[in-house]
Structure P
Amino acid sequence: MLFLSFNSQKERREYGGSAFIEMQFCRLPAETKVKDIVAVSNINHWQNDSLYINDENVFYQEYCHIFNCGIYNNLKIGVIDIYGVNYYTLSLIDSLIEKLCEEKPVDYEKLVRWLNQAKEYNGFYILGI
């Protein structure tokens, strides 16, 4: 499995520590400025409802062309930075799901379910290793 979820931080640490890319819901209010959304100081890593990526190489190969619209910490937009902050707005989620369902990359079904949950938040992050 490419995407993992854990019930506790203890379970995550026992499985593999912190060597994961984390997909995390953005819990900041909708009116929050983008520069504040992507500020490292506003991100709390290792949430129990996050989706964790088990293999960054496979993820990048399979998904970089789909997640090519993230906002970096420096406010530029581009392909996934597997070592940094990538923010995806709520308005992007439906088009990302559509691309995933068309292309069917590895383990995409679990990701689509998670993205549907992300619609309840102010978008989501892909947080690098």
Structure Q
Amino acid sequence: MTIAIREFSQKFMKAPTDLTVGDVVRVAQKIKEGDKFRTQAFEGTVIAAKHGKGISATFTVRKVTDGYGVERVFPLHSPMIEKIVVVKRADVRRAKLYYIREKAKRDVRRKMKQLRDVAAAPAAENQE
């Protein structure tokens, strides 16, 4: 039974990609609008790769847009994904980079604190 499933799923699998956690990738995905398809790119850091290299393999990409973290989970062998381009390689020591979520929050809070300090400084000068 499993041999038949494996042979059936081989027909739908794409060529293997050299995708690892920590890489910055650009994923070109087909999006249907009405009766037409267009290509939309999503560029970010791969923070997780799950389920091996089989037909059900997925990878999670995270990017920060306008101060908000956005994560998307892509099926590796989906027919809606046109191509995956590795923009930059990274050497990481973890299999999952979920800690980047908290790190990003800390960085945003630090920037907000700096902005408050800069905004408060001119008000202090006017009081003197």
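Here, each number is a calculation from the coordinates, and none is a lab measurement. For clarity, every value in this text was computed on a predicted model and none was experimentally measured. Cβ atoms are built from the backbone, for glycine too; each structure is taken alone.
Brief remarks on what is shown
- Per mean count of other Cβ atoms within 10 Å over residues 44-51, the highest-valued of structures P, Q: Q
- If relative contact order in percent (Cα under 8 Å, 6 or more apart) is computed and equals 35, the structure in P, Q: P
- Highest-scoring label, criterion being Cα Rg over 2.2 N^0.38 Å, for residues 4-67 alone, among P, Q: Q
- Taking distance in nm of label points 7 Å out along Cα→Cβ at positions 36 and 76 as the measure, the highest value among P, Q is held by Q.
- Source structure of the calculated read-out (FRET efficiency 1/(1 + (r/R0)^6) of positions 28 and 60 (r between Cβ atoms, R0 = 25 Å, to 0.05), 0.90) within P, Q: Q.
- Given 2.2 for distance in nm of label points 7 Å out along Cα→Cβ at positions 92 and 116, calculated: source structure among P, Q: P
- For 41, 18, 11 (semi-axes √(5λ) of the Cα gyration tensor in Å, calculated) the corresponding structure among P, Q: Q
- Computed 2.6 for distance in nm of label points 7 Å out along Cα→Cβ at positions 52 and 100 - originating structure among P, Q: Q
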